[in-house]
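None of the figures in this text is laboratory data; all of them are computed from the coordinates on show. What you are looking at is a predicted structure, and each value in this text was computed from that prediction instead of being measured. Cβ atoms are built from the backbone, for glycine too; each structure is taken alone.
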Structure I
Amino acid sequence: MCGIVGVIGKKDTTEILLNGLQKLEYRGYDSAGIYVNDQAGHDYLVKEKGKIAELDKAVGPEVQGTMGIGHTRWATHGEPSHDNAHPQVSASGRFYLVHNGVINNYQDLKAQYLKGVHFVSSTDTEVAVQLIAELVEDGGMDTESAFRKALSLIDGSYAFLLVDREQPDKLFVAKNKSPLLIGVGDGFNVVCSDALAMVAQTKDFVELHDGEMVVVTKDKISITDENNQPVERKPYTVNIDASDISKGTYPYYMLKEIDEQPNVLRRLVSEYMNEDGSFNFDPKLIEALREADKLYIVAAGTSYHAGLVGKPIIEEVAKIPVEVELASEFGYHMPLLSKKPFFIYLTQSGETADSRQVLVKTNALGYPSLTITNVEASTLSREADYTILLHAGPEIAVASTKAYTAQITIEAMLAKALAVVNNVPGAEDFDLKYQLSLAANGMQTIVDAKADLEQLAHEFFANTRNAFYIGRGIDYWASLEASLKLKEVSYIQAEGFAAGELKHGTISLIENGTPVAAIITDKETASHTRGNVQEVEARGAKTLKIVSEDLAKPGDQIVVPTLDTVLSPLVSIVPTQLLAYYATLQRGYNVDQPRNLAKSVTVE
């Protein structure tokens, strides 16, 4: 959600800001703006509702400088509008602020400290910048002291980037619960909420921790903690190149990322599996997992669905009980835990606020934890005891695809590693390396058959208002993710449903022409699911069957390669991703940036 960029010490600041904001479009936004200062008495503020392209049109040739900040806003307080867009400005016009996050007590701050101040926007961010101005202009503080004082008064999540136009040689930075990085250059420095925004300028970044405040100049980065004590931290190098964040010849990122899945699986095998079938996981992690009496997988959205698939994999292969929990619920309604729990956090971005609030609580309780994420040095990665990286490459499209299959793959690898060290009977018969090779080849076969899937998408989803995905067991868990993909990008009211439960009420929603897609890869329940397909057909449903090769029958429209049942979502999900992709295009929507959604959900 939202995106922040900042530059100091570069002549082409405006171009860098606009390019950086374009790289952050995937996070979701509804307005954008920049503030540029030439450090010689001239400055410019440009804001627009809508896309970066609209902002770019509004930026005239005179908008140039050597320092600047920019922002893409995803509306929380106040509707998308010019006035609510960032940067927000103090009444005096001296201070400019961009902000990711939510200030919980902004109304209290407004009432207590800013009674006589005229507000232009409906945002909590304007309260913050007006508060800083009040502390400087009426309270007699210098800007750094006022910023620190304001931080002590603010309750909530924030990534702040502040400019004082009377000190245009400095950027003031702070974070709490929202990601923010400082990029280190030669004679310049940058600020960003995601390294992707500034990787064209530098690959060296300094991570910031909660409660820290930073003063950035073109050649210096001064970090202090919440007690105003200096902090020394070396930069780390981001291993991303331009091709990783480019669409290349693809029309959309989502299609590119669907097509990348076979290579992601092969990369994970290369990264974590040895020739002899052993694993390159931290031995301390495996031992900590062995000592647990129950694993708790905590996640949100697509990652939650990957966790649901991971549960039967781990339980069947490693014989360890698993619970899968929604992060947004678990943190506030924690159930009675087992005696020796181990927490696994699944997150593409590593910044998911709902998951992070659970991690903070389980850390306080002293429980061990693992984060499985795609983003190195992300917040959940830093704060968990262990991290396993997905190595999926940047995922830019809002709808997650390759991160989902990568998460399932890592869960399967952990299951096999635990089964081996625990000498689980039959563990050697689960040839994971061979299964993943079949999965990668099967994925490739599916993505190579795009024309057939495009036609099926048109036949079943191009003009419908609602649809169902159904399945049993592992196919039910896959149906949940399939329906989420369809609804989040095409806006079809889609529901994933346990096939056997339809007749207990939901079958009343079936009308003539209602699309019902059935996933059938489980031999034990295949005939039952086919019976459910007949039930909905009898009520007028238009049915689409996605079936593993060993269970296929004449008339099945989509046949996927046969894998071990618990791994079948690795291939059964791919056609559903492509169906969602094509249905969205056929309905005239932007598949990479669905309305109202953000890629990295950094607020609760």
Structure II
Amino acid sequence: MCGIVGAVAERNVEAILLEGLKRLEYRGYDSAGMAVLAADGTLQRRRAVGKVAALAERLVEAPLSGRCGIAHTRWATHGRPSEVNAHPHQSGERLAVVHNGIIENHEPLRRDLEADGYRFDSETDTEVVAHLVARESEAAGDLLDAVRRTLARLDGAYALGVVSADAPDVIVGARKGSPLVVGVGIGEAFLGSDPLALLQVTDRFIYLEEGDVVRLSAGGRIEVFDAAGTPMEREVQTFEHGDGAASRGDYRHFMLKEIHEQPAVIAACLEGRLGERSALVESFGPDAEALFSRVRQVHIVACGTSYHAGMVARYWLERFAGVPVQVEVASEYRYRRVVVPEDTLFVTLSQSGETADTLAALRFARERGYLASLAICNVPGSSLVRESDLSLMTQAGPEIGVASTKAFTTQLTALMLFTLALGRLKGLDAGVQGELVAALRGLPRLMEGVLALDGEIEALSTAFAEKHHALFLGRGAHFPIALEGALKLKEISYIHAEAYPAGELKHGPLALVDAEMPVISVAPNDELLDKLKSNLQEVRARGGELFVFADEEVGMNEEEYVHVLRLPRVHEALAPILYTLPLQLLSYHVAVLKGTDVDQPRNLAKSVTVE
């Protein structure tokens, strides 16, 4: 959450910084700001409350001009959204800081600085960093050394960008627990929270590692130092996705575009990872076969939507690979005494690879005696990937909408590949493997068929426009899909939505069912179908209105207050992936009807890089 962009160039950087903020707005949109070192040696700053457009208007009224600057778009953690709390934060008139993350010991540091005569204008933890760097600059006489001394006093997570009028044409950056990348230009250098911010100026990046400090200077000079201060040569990587991935094209919202990209990204996720009748274990890394052969248990740890993907994978792994699986919420996992059975594989799921709780869980797990760690992720250079023993990239491409769509379905696809790879080594029948491989190859085409039902789903959405609550039901591997459907609806439409295993209706939720509580269910043609039908009859008998997404072969008929949308036949093991799509579209169309901000829902940010 929050987005940083910085630039040292031979031209005015205002437009570069502003475009970078627009591309990072999915990370935070409470306020935005920019600070530029002007040609006359002064530090000039502009800030505005609200989205980046508000800052753009401010810059039209009062432009900035300079060859070195930093900018930030904020998602509030300390202090309400306001201009005084917006970044960059300054110490005096000559030094400015932008910051992602949380400084956990900011209160004692603030008291120390106040006792030393420093005055605070904001409620943020970040202003502490600005004053500390300013104070250390007086002693160090060098911006890089001042930042290093400051870092030694900080507890918490941070990505930082610092400029000073006393060090023209220099930006110092640092990262610990929050992502930061360096863009490599021709005679220019850039800083960003992720590559998307900088794709308009470069496609070459250095992914800073934990504890790194970097100095960007005029002429495109880049100096990277590790936590001990040792100069390092970090690999320059070319970004894999085109700049157009950050544009919504002809779609009204990024979320709608990303929903419709799913057939293509699922195909990309599968490409090169399937043999004729089995999954290629080598896709997970050169050591994967040896490690997977030893696995006797799997622990999956993730947050939010990724956690739901892990819940689906539990059904698959236990059924097809025959190993017990435990699925944990990352923010809870490391705060209990974890018992790790021998030869347990630790699996993390994350779109960004920088999710703070998931990263912390991985680091916690390293000390617990796991066999190895596997990251399923969408960002090759992310911390999660670099710090795991094995990894599999989901190939979803950049996902801009805050509510995850294609990242979720590609995670599910990657988890099925993992299931097949592990199952192959655990004796899964070759015929079953071949059947699932064939079904995976046909999945993108079936997804296109579901997306063609968009108009029918949009028509169904009108029934939700005036509702305040909704109940989602599923059984077996579709209970997590119901959870995901409820999460999507609440995230972007602000309708209170809950999900339950359908068999739990009589244990409480049935008391809520009435004509004002729409009930949404997924009904694939599997062994639990008859039981699900009985559960749905319980809802109808209490006057509830039903919306059922059903296999075209199940023979479920429409009647008054029972709406049935028929989906194409799919292998029942892969049905959770396919049945996710209509729930995404339903949530999208309900949100559009309600007039909410679909891509940037209130109080949420895309990349959650603080606890």
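Please compute distance in nm of label points 7 Å out along Cα→Cβ at positions 367 and 495 for structures I, II and give me the label with the greatest value.
Sorting by distance in nm of label points 7 Å out along Cα→Cβ at positions 367 and 495 in descending order puts II first.
From I, II, which structure was distance in nm of label points 7 Å out along Cα→Cβ at positions 151 and 559 = 6.8 calculated on?
Corresponding structure: II.
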